[in-house]
Each structure stands twice: as C-alpha cells, then as structure tokens.
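The next part holds the structures, each set out as structure tokens.
What follows draws every value from the coordinates through simple rules; no lab data is involved. No experiment lies behind these values; they were computed from the predicted model shown. Cβ atoms are built from the backbone, for glycine too; each structure is taken alone.
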Structure 1
Amino acid sequence: MERLCKSIKVEPGDVVMLVLAHQLNAKKMGFFTLEEWSRGMQKIQCDSSAKLERKLEVLRESLNDPVQLKSVFRYAFDFAKEPGQRTMELDTANIMLELLLSERWTLFSKFQQFLKQTKSCRVLNRDQWNNVLEFSRSILPDLSNYDFDGAWPVLIDDFVEFVKGDSTC
C-alpha cells in the first residue's frame, strides 16, 4: 500500500484511498490482494498506476454523490473494524468519520467532541454507524427538525442532548 501511495502521489490517509479500496472491494485495510487489484482496476478502467493517478480526482469527487457516499460509508464499517468483531473501536470510528464527514457535516466537530467525552460509548455498532450518516444528512445544523421520539439510536439522542447543553457527558 505504501508503495502504491508513493507511486500515485497520495497520502495513505487520504479519503481517496478508502474510495479506491471500496472500488476494489478490498477486505483488509492496508492491503490489496492480486485478485482484488485485478478485478477492481478493470472495473475502474485503469491498467497502470499513471492512469490510476489521473483517475484519483474522479474517485474523490464520487463522494459528492449521495448514493456513492452512502455506499462508501457502509463499506467503511466492515473495512475498518477488526475481523471477527461486530463493532468498530471508537478510535477507528473517529478516524473513519473524520475522513468521510469532516468536510460534509457542519456538526462533525461537535460529534467528535461528544464521542471523546462520552463514557457510555467505546465502540460503534453497524446501526449506530449507519445512522450517523443519515443524521448528518437529514437533520439541520440547529437540530430544529430532530424528533426525540424518532427511531434514532440512543447514541444520537445523547448527542442531540449534548449539543443542546442538556447532557453531562
């Protein structure tokens, strides 16, 4: 992975590497199998690192499409969690959330602060993970359209209370 990043002139922590891993349907973070690489590069129509380098901006911009963002976001959960685990460690979740939402969600820094301060959350399950994206896309920054009686996970309810200053997290 490091050699690839050097070859295509991109940092390993750049979100485009997550998008590429999604396109390749990579199973393990930091590695691409020959089969994943071959099938994925054919899928994105690249047969050299030079062509891949030219395609990076298209891959990065694909996250501006809500359907593609949702697909990459959901993929990121399985990709980033430890194999065999049903949850993602909070430190890993923070890194992935920062990659995917820091520039797309006005309340991201508050959510990150909430996750750091809360004592009740050390891992995120798939439902919580998926709902963070839905919350970020559907709830206004002033939270005026948030319904506490909605079907949000408790984590999201706690976050809303935190933002409104009613929480002791």
Structure 2
Amino acid sequence: MVDLSKTKNDPLQQLWDIVDDTRAGMLGVEGDLQHMQPMAPQLEKESNSLWFYTRSDSDLVKAVGTSARARFCLISKDHDYHTSLVGVISENKSREHIDKFWSPVVGAWFENGKDDPLLTMLQMKLDDAAIWASSNSTLRFGWEIAKANLTGKEPDLGVHTQIALPH
C-alpha cells in the first residue's frame, strides 16, 4: 500500500522506491506514431536516469535516433501509484552500464550475452514526473464516494503531485 504522506513529503524518494520495485512500464518516443512498448527500467538515481536494454535494430532505437523526448509510464503492483516520467532519451552503449545492470533475465534476450552485437541501451534522463497516489482501501473509497454524494464536494481519494528532476 502506498504511503500518501510520503507522496506529499518525499515524492522523489518514493518514486525511486516504486521504480526500483517495478518489473516493467510503458516507454514511448514523443512524436513517433508507434505505440508505447513494455520495457524494464534500470534506475540510476545519481543521474536521474532510467536505462533500458534493447536491440540496436529495434523500432524503438530507430525512433530515438540520436536523441528524442520520451515518456515512461508505470503503475505500482498494488495499483495505487501511477506515474508518467518525461525526459530526453538517447542510445548509449556504455559498457559500464551494460555490466552494472546485467542479470540472467536480461541475458535471456541476447543470444551472445553481453557481447551480442545487437545489444544496446537507451538512457532516459528524467526531467519531470507526474505522480498520482491513492488509497487502495475499498472502505475508504466507499466512504469518500458516499461523502461526496452527500456534500457535493469531490472525493478525496489521493494525492497528485509533479516534480522537476535536475540533471
């Protein structure tokens, strides 16, 4: 269950915790007509970056070109935290990062392991995050809906915040 006080008071740390605990989200290049694609983020807090393993011959890498703007959206496992992350994305064949985030799961996608000639990474340097966090309590949801219907005021079901991320 998401901690709404943390969403209000320390949204960046909460964002990192949620991203670290997420297996996949949806990545898309702005202005490209392709649908967003499921991708597994690798978090590097120090640079406010997400890294993604992919193949150099993929449509996603072609859409990125030398640099583009992208959006990465994710929903927490408990479905009580949603975020849309925006930033500049570029291909980065950093051997340091290939090694840093490598795992047997990643290895399953590349026939020649870390030496696969088609292995590359995308680095998304985050600029901005929009966050929506809500209680997943059925009781609270029911109470807020009933209260809203009685008072005419919008139900209080969570927190929305937006944070800028420095480079």
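Key figures
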quantity: Structure from which -18000 was derived, helix-only ellipticity at 222 nm (-39500 (n - 2.57) for each DSSP H run of 4 or more, over all residues; to 500), options 1, 2; calculated: 1
quantity: Relative contact order in percent (Cα under 8 Å, 6 or more apart) derived as 25 - corresponding label from 1, 2; calculated: 2
quantity: With distance in nm of label points 7 Å out along Cα→Cβ at positions 14 and 158 derived as 1.0, matching label from 1, 2; calculated: 2
quantity: FRET efficiency 1/(1 + (r/R0)^6) of positions 38 and 118 (r between Cβ atoms, R0 = 25 Å, to 0.05) - highest-scoring structure of 1, 2; calculated: 2
quantity: Computed 13.1 for mean count of other Cβ atoms within 10 Å over residues 94-101 - originating structure among 1, 2; calculated: 2
